[in-house]
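Nothing in this text is a laboratory measurement; each read-out follows from the coordinates by a stated rule. Owing to the predicted nature of the structure, the values given are computational and were not obtained by experimental measurement. Cβ atoms are built from the backbone, for glycine too; each structure is taken alone.
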Structure P
Amino acid sequence: MNNRLETFVKQNRKAFDMMEPSAELWAKIEQGLDKKKKKKPVKLYLWMSAAAAIVVIFSLAWFYVGKSQNKDLEIADVSASYAKKDVHFAGLITEKRDSLAIFASANPELYKKFTADLRKLDEDYEKLKAELPTSPNQTFVVKAMVKNREIQLQLLKQQLLIINQVDDYKKVNQI
């Protein structure tokens with residue numbers, strides 16, 4: 001089969017050679033090739049834009065990591081003297097709360113009211129503690145935290161005084 005095709009092509013070669021594409025067609029093909037060969041030069045501003053985007057991304061990542069590491073900031077990191085006061089007040093508050101809990105069984109309603117007040121102060125303290133790492137004036141926040149502890153201690157003292165007065169009143173009226 002290949003032989004027959006080859007012999008046909010050889011015999012009719014002149015007939016095939018007579019049909020050539022027009023000059024206009026070759027010109028269009030050349031123009032199309034020229035367009036494909038031309039490469040657009042990579043412009044400097046594209047590279048600069050990509051580099052700037054990378055710098056911005058790394059800066060944001062660094063800033064975010066720095067902020068997240070700063071979350072464990074303590075009072076002692078800001079002021080050692082206020083940290084000592086805070087620890088002292090926290091110890092006294094724990095003692096007073098334990099004393100208050102002893103009277104809870106005798107006066108449950110009064111104890112619930114007292115603990116609600118203390119819970120509110122504790123929530124405020126925790127909010128201040130959470131605000132500390134991001135605050136522009138950390139000393140002010142630390143002072144507020146210590147003041148909160150001091151107020152908690154004063155409140156507990158007053159609550160214990162009230163409970164003692166109530167107990168004394170109950171004893172006097174039983175006789």
Structure Q
Amino acid sequence: MAGKSSKKQAQSNLLVLRNLYFATIPIVLLASTRQWISNGDFINWIKFLILQLPLLGCIYVLDSSGRPKYDSKNNLVREGLDLSQSGGLTEYMFDIIYLSFFGNLGHILFNTKKFWYSLILVPSYAIWKVYGLIPSLPTAKSRDGNRQSPKPAQSKRQTKLAKRQDKAQVKYR
């Protein structure tokens with residue numbers, strides 16, 4: 001029973017990676033065939049390969065971080081990062097992969113690389129997310145140690161106690 005959740009996660013990761021490769025390999029092969037048929041210029045091949053770099057980079061990172069590791073006795077050593085999680089960098093990498101699929105399918109069907117302009121959405125989305133974080137960043141006023149922050153309002157009881165402490169007290173013997 002011990003380690004059942006890590007085994008489930010390892011199986012889930014293997015399924016996600018298998019589906020990813022089943023989708024990626026035919027699309028990239030069809031796109032490269034279309035590239036070979038349409039125009040075999042060296043410059044166009046370089047452009048095609050450069051446009052494949054985000055796809056290949058994301059697949060490499062997802063595979064290296066999400067693939068489970070087994071020892072020689074087929075025991076699970078490390079289950080890998082959860083590839084089916086929502087949010088985080090894995091979801092963004094899958095978005096980049098889907099945009100690359102869109103560019104490849106546009107190249108296959110219409111023989112144009114204009115669908116690859118959709119990858120411009122990635123840095124623009126990152127800039128938009130960083131811009132949204134700016135109000136939550138510490139400002140120069142809060143970093144400056146010399147400035148006093150305003151004291152919170154005191155209750156009536158606290159103000160009475162402060163007045164009593166400020167009065168000169170006489171000690172009797």
Structure R
Amino acid sequence: MTGIPKSFKSFIKTNLIVVQSLQAGSLMALGDVIAQFAIERKKQYDVMRTLRFGALGVGLVGPSVAMWYKFLSKMIRPDDKTAAFKKVALDQFMFAPCFLPVFLIALNTLKGNDWQTTKAEIKDKYFDIMITNYQVWPLVQFINFKFMPLQYQVLMNQSVGLFWNSYLSWKTQLSKKIIK
């Protein structure tokens with residue numbers, strides 16, 4: 001029985017980005033399902049929307065966040081008493097504002113939207129999403145960077161992110177008419 005956790009820990013360490021990408025994809029897809037049924041109360045399930053969201057998790061969000069966390073762990077010494085604060089500051093003032101447009105462009109590309117529609121989506125939704133981001137993520141990230149080992153940070157992020165992904169899925173599906 002004790003061999004299973006050790007094997008799993010070993011697998012995570014040797015396949016960190018793959019594992020974190022699969023976790024992100026699964027949790028993003030689940031977040032979209034929650035958005036469709038619990039938030040939007042849709043009668044007709046949009047499976048393609050869930051697949052797009054899951055694909056973004058596997059192909060973009062998971063690898064990007066995993067590499068970002070790895071970068072932060074190398075840039076900021078763990079013995080630095082202010083390490084968690086520094087990581088949160090970099091995460092929230094560098095990564096988040098730059099990554100959100102990348103995410104919105106990728107999502108709109110997967111939806112088949114043209115560049116004009118994509119630019120309009122970014123213009124309409126970026127500020128609202130970033131304001132909500134700043135209400136949720138600084139505390140979550142502080143706890144994550146302060147107390148979680150690197151190999152579990154993306155999982156922690158995506159676990160809390162399940163609710164964030166539900167919000168993000170809902171927010172990115174709103175039409176311009178409904179937002180205003």
Checklist entry - Upon calculation of mean count of other Cβ atoms within 10 Å over residues 49-56 from the atomic coordinates, which of the structures P, Q, R produces 10.1? => result P
Item to check | Structure from which 21.7 was derived, Kirkwood radius over Cα pairs in Å, options P, Q, R | outcome: Q
Next on the checklist: When semi-axes √(5λ) of the Cα gyration tensor in Å, for residues 105-152 alone is computed for each of P, Q, R, which one produces 29, 10, 5?
Outcome noted: P
Checklist entry - If helix-only ellipticity at 222 nm (-39500 (n - 2.57) for each DSSP H run of 4 or more, over all residues; to 500) comes out at -25500 when worked out from the coordinates, which of P, Q, R was used? => result R
Checklist entry - Which one of P, Q, R has relative contact order in percent (Cα under 8 Å, 6 or more apart), as calculated from the coordinates, equal to 34? => result R
